[in-house]
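Colleague: The data blocks that follow each hold one structure.
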Structure I
Amino acid sequence: MPAFSSPGAATALVALTLAALPANAQDTTGVAALAGTWVGNATHLGEHSPVALTFTPTSDSSMGVQLFLPVIHVRDIPIGRVTREGRTIQAGPFSFTWDSVAGTLTGVMPGAIVPVHSMPVTLRRGALPAFPTRPEALPPGQPVWTFDAGSPIWGDLEAAGSLVYVGADDGRLHALDARTGAERWTFQAGGAIRAKPTVYGEALYIHADDGMLYRLDAASGAERWRARTTEDPITRVPPPGTGTRWDMRGSGVAAADGMLFVGTHDGHVLALDPDDGTRRWTFAAGGSVLATPAASHGRVFAGSYDGKIYALDAATGAQLWVHDTGAPVTSTPVPAGDVIVAGSRSYDLFGLDAASGAVRWDRYVWFSWIESTPAVRDGIAYVGSSDAAKIMAVEVATGRGLWDSDVLGASWGTPAVTDRVVFVGVRGQANAAYAPGALALDRATGRIVWRFSVAPPADAVFSGFTGSPAMTAGRVVFAAVDGRVFAFDGEAR
């Protein structure tokens with residue numbers, strides 16, 4: 001597998017580079033003078049991030065180029081060869097104008113790395129930029145119990161009362177005692193469970209990859225009804241395979257105003273009757289709705305793989321507004337008063353006006369997808385990032401950053417937030433600068449209070465925690481892609 005194949009800038013860059021490179025060396029006439037390191041800053045919304053390229057002669061008499069992006073811990077990644085036509089220099093996916101007198105290479109960041117925004121960059125000869133110092137020697141966390149589900153767990157957890165609900169790829173839902181980890185009951189769905197189970201009153205709703213939504217009794221697991229949401233079972237291409245969309249999750253259920261709202265892999269938002277699962281209305285988005293919609297004050301908000309965020313009338317499904325982010329939206333747009341906080345694979349975290357969809361603020365996360373659904377508490381949004389491997393605390397009203405913390409891994413889930421602590425799980429990946437673990441952070445400062453590391457299984461591409469933790473009965477519970485479940489004391493020390 002390529003050394004650089006995580007989401008965000010990573011996946012697109014490797015795919016473009018491998019597709020573009022011929023088997024034989026290209027003509028590099030006139031590029032020998034470029035050998036060495038060139039450094040500069042990408043610029044966007046008044047902010048800057050260092051970029052460096054190193055041009056190195058290769059054994060076949062051509063010139064290779066390596067990429068450095070310190071903000072996402074990318075070092076010395078080969079991205080192609082260097083060619084020249086007049087003053088135009090092609091360096092892998094980069095296209096520059098070379099001014100030999102001024103000593104500059106001027107261009108824009110390529111779409112392989114920055115898929116949405118036009119971002120100018122000028123490089124000059126120089127030394128490699130410094131890389132951020134990463135946390136070391138962190139206090140270890142200690143689980144109070146563990147459970148092995150025997151099948152990969154990619155999705156979010158749900159908790160209510162004394163039970164934690166865990167769905168796995170073998171289609172089994174496990175109801176575990178939150179205090180002890182003892183299994184109270186299981187339910188077998190007809191397909192993998194990638195969606196968060198939802199407890200609403202005495203009911204538990206499960207959306208599975210067999211295209212069915214199940215209603216169970218939350219206490220016993222007894223099935224009450226099932227309703228079809230898609231005509232065909234869901235097929236996913238696992239990352240980092242060819243053609244993957246990194247669609248690791250499925251939409252769970254939002255319950256409000258006497259209806260259930262669920263997104264579908266075939267691109268719809270459905271409103272269903274909670275008593276029997278019959279449809280009230282259907283809305284067609286332009287792409288898969290992979291994350292659970294949000295329902296608030298008579299409206300439903302949903303993100304789609306078509307790059308858009310939709311606001312719908314909860315009673316009728318009529319579209320109220322739409323905002324185009326330019327890249328897939330695979331997390332839930334979260335209502336927070338009169339602001340909708342939503343992330344995108346455009347590398348933006350948006351604050352949208354809840355009434356109109358207009359952008360109130362835009363916080364750019366350099367070269368990193370935002371797969372994490374924000375957790376909002378007391379006017380602050382806590383949200384993870386993918387390639388950037390950090391958790392951010394952002395003021396909902398203004399978009400002002402309060403802190404961000406390097407958590408050493410890709411954070412895809414929703415943080416669990418208490419009065420004092422933010423709990424997050426992060427994913428690791430082979431041959432990348434990510435380490436799997438569960439963490440507790442000080443809510444006021446982002447300081448890591450403890451970190452529990454998990455050993456990646458042999459030959460596994462991914463490891464650690466991709467879904468959201470759940471809290472109940474004094475426990476915070478995480479589930480790993482290797483099928484193990486870990487519970488910790490819900491009060492970090």
Structure II
Amino acid sequence: MKLLIVILAYNAERHIEGVFENIPPSYINSDDTQILLIDDASQDRTVEVAHAYIARTGLTNARVFKNVVNQGYGGNQKVGYTYAIREGFDVVAMLRGDNEYSARALPELFSPFRENSGVGCVLGVRFGKHHPALRGGMPAYRYVGSWILTALQNRLAGVQFGDWHTGYRAYSTRALSRIGFALNTNDLHFDTEILLQLIDDEARFVEVNIPTQYRDEISHVNRLRYAKNVIKASTKFWLQKVHLFYDVRFHPEVLFNRPTDASVHPVYEAKLELRTPHSIVCRDPGLVYEGANVLDVGCSTGYVAAELVRQRRCRVTGVDMLPPSKVSSNMRRYEQIDLEVEEERLIDLVREGNFDVILMLDILEHLAAPERFLLKLSSLPYGRVPRFVCSTANVAFVVVRVMLLLGHFNYGQRGILDVTHKRLFSVHTFRNLLEQTGFLVQREIFIPFPFRSLGISARWAAFLERVNMLLIKVRPRLFAYQIMFEARPLTTPAATLDETIKAASHAALP
């Protein structure tokens with residue numbers, strides 16, 4: 001296993017020799033280990049002192065770099081991790097040039113990687129029983145502040161770390177190469193952002209208790225600013241999880257141009273236990289009746305079809321972009337169709353299918369020109385006019401309005417501002433879309449925010465949902481999270497004319 005020990009230094013002239021001296025002998029002049037000091041454009045003699053120490057002690061596996069321009073705490077780490085990946089190291093550990101974290105603990109930091117090649121990150125935790133931080137001289141205010149921030153960040157990120165703010169870490173370069181750490185901040189909260197990226201990538205974490213030593217030097221860190229930044233970063237990460245924010249740094253398939261199967265053919269989760277358009281269709285016999293012949297446009301994996309077949313013995317035909325192998329076998333028929341370029345295939349399917357109900361749940365917003373698509377559907381000569389059930393997200397939802405008022409318009413991976421949405425609708429504009437393309441809206445259903453998706457308890461979610469439903473009754477256009485309309489295509493003038501001519505010809509017969 002090739003190891004890289006990166007020493008991040010800035011104006012560390014007084015302590016840099018101590019850092020080198022604390023490195024265990026097994027890593028000195030080792031063929032499998034390199035020691036790299038990266039000086040961040042210091043104004044003192046850090047580099048000169050380091051070179052003198054290396055020459056005096058005969059270190060053969062140490063290198064010294066000095067950044068031409070100061071990169072900041074986070075920027076300096078980026079340089080070190082980029083070097084580790086480029087030079088083919090397996091694991092990189094971070095040491096501070098102020099010697100706050102003793103290099104003697106490096107074997108404990110590297111050990112988990114030797115035991116399990118799947119480990120992505122090892123954190124040197126300061127709050128364990130063996131080496132309590134207060135005994136090492138950690139100021140009480142920093143101890144309390146770190147504990148509070150760690151507890152809050154654990155809640156937001158859905159993990160149980162003992163210490164989010166340790167500066168003593170080791171990373172697998174394989175894990176680092178999978179995330180966009182180069183786009184992170186150059187400031188102190190880089191440490192938080194890189195952990196959030198690794199969490200999002202489902203990296204495996206290991207924590208080891210390590211000793212720390214604090215000195216009486218004056219700290220130039222603005223603690224309140226640091227706390228604000230880590231809370232902000234963690235909150236944005238949480239907002240991404242509930243689909244209210246989009247940050248490209250958490251999408252390596254975009255950063256590295258590595259499209260996954262999910263990005264090419266997005267699969268949306270089945271949330272039939274929540275109040276959603278899909279669950280309402282499955283529960284409301286007024287929308288889909290017993291034994292109906294149903295076309296599910298945008299059927300995903302077929303979870304709605306499975307429920308309709310099980311509960312109401314419906315015959316369901318599905319349409320989506322997913323390969324047939326990923327779709328449920330409960331459907332009578334499945335067609336893989338890209339509606340943007342193959343809409344005529346769907347039109348032919350509708351023309352031939354003699355469907356009773358056509359479901360278009362959360363699908364129209366993904367089309368560049370849903371008007372053209374709906375016009376073709378409404379103008380078909382139906383023998384038996386089908387019922388259309390259409391749904392979309394309400395862009396005029398109160399949360400979006402408040403965000404706009406505050407100057408924010410943030411896409412998300414799911415939700416109202418899904419990054420894949422090409423069109424956005426309010427209640428008013430969605431009704432206009434249907435009515436202006438030849439449909440008559442016969443019923444409207446308004447859907448509350450899915451509070452369960454926030455991770456809160458079922459009891460609280462039910463209470464908040466009831467409150468939301470009361471507000472929807474007062475002002476649906478403001479408080480509805482989603483909109484669902486039942487509609488039927490109007491008889492076209494051409495069809496009416498044909499019927500009139502046919503009736504006239506019959507009347508003219510003797």
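Colleague: helix-only ellipticity at 222 nm (-39500 (n - 2.57) for each DSSP H run of 4 or more, over all residues; to 500) was computed and gave -1000; which structure, I, II, did it come from?
Modeller: The read-out was computed on structure I.
Colleague: Supply the structure label, taken from I, II, corresponding to Cα Rg over 2.2 N^0.38 Å with the calculated value 1.00.
Modeller: I
Colleague: OK, next. Identify the structure, out of I, II, from whose coordinates FRET efficiency 1/(1 + (r/R0)^6) of positions 248 and 456 (r between Cβ atoms, R0 = 30 Å, to 0.05) was calculated to give 0.95.
Modeller: That value comes from structure I.
Colleague: Right, something else. From I, II, which structure was Kirkwood radius over Cα pairs in Å, for residues 152-391 alone = 21.7 calculated on?
Modeller: Computing Kirkwood radius over Cα pairs in Å, for residues 152-391 alone on every structure in I, II gives 21.7 only for II.
Colleague: Tell me which of I, II gives 25.1 when you compute mean count of other Cβ atoms within 10 Å over residues 288-295.
Modeller: Answer for the origin of the read-out: I.
Colleague: Right, something else. Determine which structure produced the value 18.1 for mean count of other Cβ atoms within 10 Å over residues 112-119, calculated from the coordinates; the candidates are I, II.
Modeller: Derived from the structure labelled I.
Each value in this text was obtained by applying a stated rule to the coordinates, not by laboratory testing. All values reported here derive from a predicted model rather than from experimental measurement. Cβ atoms are built from the backbone, for glycine too; each structure is taken alone.
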